[in-house]
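Chemist: The structures come next, written out as structure tokens.
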Structure 1
Amino acid sequence: MPIDNLGKVHFSDKQIQDINQALTVLTAALENMSVNLTPSEHQKYGRVKEKNKLLIDKVKNYHDNEPQLSSPEVDWDEFNRDYNNRFQASQMLSKIKSIENQLINIKILGDYDNYSDALRDYQYAKYKNRFASEYGYERKIEDMIGFFPRTGITKKKI
């Protein structure tokens with residue numbers, strides 16, 4: 001018997017409501033800050049690589065610890081606000097990536113369980129059609145047969 005029903009824990013209606021409400025709050029909180037960059041703008045402004053981020057950190061460190069060495073042509077208040085936004089966005093993205101990974105894993109297990117059950121149901125319909133000749137199974141099989149193209153290759157059971 002195949003391993004299935006891997007997703008044993010399911011969302012409650014309350015959890016779905018709470019998660020969707022939290023996502024709505026998050027979306028609203030970011031709405032006035034978000035900017036939709038065009039692909040060319042994304043390419044133009046997205047060139048700050050990890051090495052250059054180290055340069056930014058080094059400049060901030062010098063400004064914080066030896067401000068007399070800082071350029072007067074830089075708006076340091078704006079620099080610090082941008083730096084804080086960058087730091088906070090990075091922290092938030094890390095949390096969101098973790099949430100994304102959790103949701104992907106939940107979805108994968110649900111997909112696997114549903115697919116296993118769908119195959120089991122299809123085999124049951126074929127069995128019932130062949131041995132019980134009950135009404136409806138033949139139509140059900142014909143409706144699903146397109147999902148099982150005949151390739152001439154059969155899988156060996158392990």
Structure 2
Amino acid sequence: MSKVSIIMGSTSDLPVMQEAIDILEQFGIETEVDIVSAHRTPEKLFDYGKNAHTRGIGVVIAGAGGAAHLPGMVASLSPLPVIGVPVKSSNSIDGWDSVLSILQMPGGVPVATVALNGAKNAGILAAQILGSSDIKIQDKILSYKEDLKSKVIEGAKSLKK
């Protein structure tokens with residue numbers, strides 16, 4: 001089974017990125033987690049981007065705040081799908097700088113982008129990508145979606161009581 005690699009620019013991003021780790025763990029998908037800063041550890045970034053696919057990684061989730069170059073730089077170096085998580089950081093402009101930095105990629109360098117601090121959705125999307133070729137993961141996604149549906153139905157019933 002392919003692993004999902006979850007990277008972030010600094011440890012301050014971990015509270016947001018933990019949601020991706022948690023949902024992937026719920027699906028039974030192996031993850032690796034690391035700090036890879038586009039600006040402070042560029043050599044590590046280049047090594048990571050060029051080699052992640054050789055280590056059994058199937059999808060990369062990259063969280064970044066501020067200028068948020070990490071997801072795009074990894075996408076420029078790697079053949080893997082990259083999901084960017086814009087993180088509202090202490091030095092950001094309400095998170096919009098991060099959203100736009102990840103969202104506005106040039107043609108040829110795609111980065112799937114989730115909502116600001118949307119690491120849970122990034123984890124679900126990574127699982128869906130892997131699930132397109134792994135029936136066990138796909139079954140877990142189907143079950144998860146059924147649970148979401150059931151919760152909404154139960155919530156609606158409780159309103160009518």
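Bear in mind these aren't lab numbers, they're just calculated from the coordinates by the rules spelled out. All values derive from a computational prediction rather than experimental measurement. Cβ atoms are built from the backbone, for glycine too; each structure is taken alone.
Chemist: Any idea which of 1, 2 comes out highest on FRET efficiency 1/(1 + (r/R0)^6) of positions 20 and 108 (r between Cβ atoms, R0 = 25 Å, to 0.05)?
Modeler: Biggest value here belongs to 1.
Chemist: Same structure again: Assuming 3.2 is distance in nm of label points 7 Å out along Cα→Cβ at positions 76 and 124 as calculated from a single structure, say which of 1, 2 it is.
Modeler: Traced to structure 2.
Chemist: If FRET efficiency 1/(1 + (r/R0)^6) of positions 68 and 100 (r between Cβ atoms, R0 = 41 Å, to 0.05) comes out at 1.00 when worked out from the coordinates, which of 1, 2 was used?
Modeler: 2
Chemist: Something else about it: Volume of the Cα convex hull per residue in Å³ was computed and gave 124; which structure, 1, 2, did it come from?
Modeler: The structure behind it is 2.
Chemist: With helix-only ellipticity at 222 nm (-39500 (n - 2.57) for each DSSP H run of 4 or more, over all residues; to 500) coming out at -23500, pick the structure among 1, 2 it was computed from.
Modeler: Of the options listed, only 1 reproduces it.
Chemist: Next question. Figure out for me which of the structures 1, 2 the number 3.9 belongs to, where distance in nm of label points 7 Å out along Cα→Cβ at positions 12 and 28 was derived from the coordinates. Write down the numbers at each step before the final one.
Modeler: Values: 1: 2.4; 2: 3.9.
Going through each structure in turn, the value belongs to 2.
Chemist: Compute mean count of other Cβ atoms within 10 Å over residues 44-51 for each of 1, 2 and report the one that scores greatest.
Modeler: Going through 1, 2 one by one, mean count of other Cβ atoms within 10 Å over residues 44-51 peaks for structure 2.
Chemist: Okay, next question. If relative contact order in percent (Cα under 8 Å, 6 or more apart) comes out at 33 when worked out from the coordinates, which of 1, 2 was used?
Modeler: Here the read-out was taken from 1.
Chemist: Using distance in nm of label points 7 Å out along Cα→Cβ at positions 116 and 140 for the comparison, can you identify which of 1, 2 gives the largest number?
Modeler: Once distance in nm of label points 7 Å out along Cα→Cβ at positions 116 and 140 is worked out for each structure, 2 has the highest.
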